[in-house]
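Following are the structures in question.
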Structure P
């Protein structure tokens, strides 16, 4: 499974289905399922933005965690219209001058899977990918995942 690291509160907004656009500095030809990794770094200025306030940010929500995979989404397209300052119909979450990764079908995890993030689109370690798959909605969640592996 591929992953992308996103700062909070943006990772939370994506995981909870409130944000369908991920603003990125790079394009990708990849389409399919990606994991949303919540960075250890937080975008403090974002908490003052209307889009975050209107999304009802909840710091107590497990998807508001940092330093782990909080959700899986489908990357269904990339819009590049805003790169040159042209008009774009990607909505309120889209920023000018960015590639807009179009996301769909957010699936928040039962709880985060801790792992170290990386820049760009990156591959999850096999053990982390297995833990993410196990914690997706509709799976048997069992017990929290430790660094030694899933509880038995």
Structure Q
């Protein structure tokens, strides 16, 4: 078999392509495999970063929920404290009012007692004076003095008790 130059160039070209393909396919496959591994690693890293971000988001939401609950509890406690202070103030005011009413009643009773005692003294003095005048006009002097002193002592002793 005799091949012309064109056939030999074609055969040489095919052999050359086969040899280059054999060597180049390993290199291309190696490059593609390394690129595939690099992309796979980047995807794993992106996935782990995404998971970390989701975990941080979950923690942040939980923290926010806890803070909201604490704030609500603080507000509730403050409202309860304000209610207790209000109730204590009302009780304290009621006690003060009762105490002042009691003091006023005691003052009124003391003034009434004082007024009754003053009226008794004045009445006693009037009775004594009117008795003196009556006795002086109706009795003689000696008998008059004797009766006046007895009566006045009796009246004074009865009013002072």
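Below are the figures for this structure:
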item: If helix-only ellipticity at 222 nm (-39500 (n - 2.57) for each DSSP H run of 4 or more, over all residues; to 500) is computed and equals -3500, the structure in P, Q; result: P
item: Highest-scoring label, criterion being FRET efficiency 1/(1 + (r/R0)^6) of positions 14 and 86 (r between Cβ atoms, R0 = 30 Å, to 0.05), among P, Q; result: P
item: Distance in nm of label points 7 Å out along Cα→Cβ at positions 110 and 134 - structure with the largest value, from P, Q; result: Q
item: log10 I(q)/I(0) by the Debye sum over Cα atoms at q = 0.24 Å⁻¹, for residues 54-101 alone from the coordinates reads -0.81; which among P, Q; result: Q
item: Read-out mean count of other Cβ atoms within 10 Å over residues 46-53, computed value 13.4, structure in P, Q; result: P
item: Per Cα Rg over 2.2 N^0.38 Å, the highest-valued of structures P, Q; result: Q
item: Value 14.1, calculated as mean count of other Cβ atoms within 10 Å over residues 22-29, assigned to which of P, Q; result: P
item: Source structure (of P, Q) for FRET efficiency 1/(1 + (r/R0)^6) of positions 38 and 94 (r between Cβ atoms, R0 = 30 Å, to 0.05), computed value 0.90; result: P
item: Structure responsible for 19.5, with mean count of other Cβ atoms within 10 Å over residues 30-37 calculated and labels P, Q on offer; result: P
item: Top of P, Q by FRET efficiency 1/(1 + (r/R0)^6) of positions 6 and 126 (r between Cβ atoms, R0 = 41 Å, to 0.05), largest first; result: P
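Every read-out reported here was derived from the displayed coordinates using simple, explicitly stated rules and does not represent laboratory data. Every value quoted in this text rests on a predicted model; they were computed, and no experiment measured them. Cβ atoms are built from the backbone, for glycine too; each structure is taken alone.
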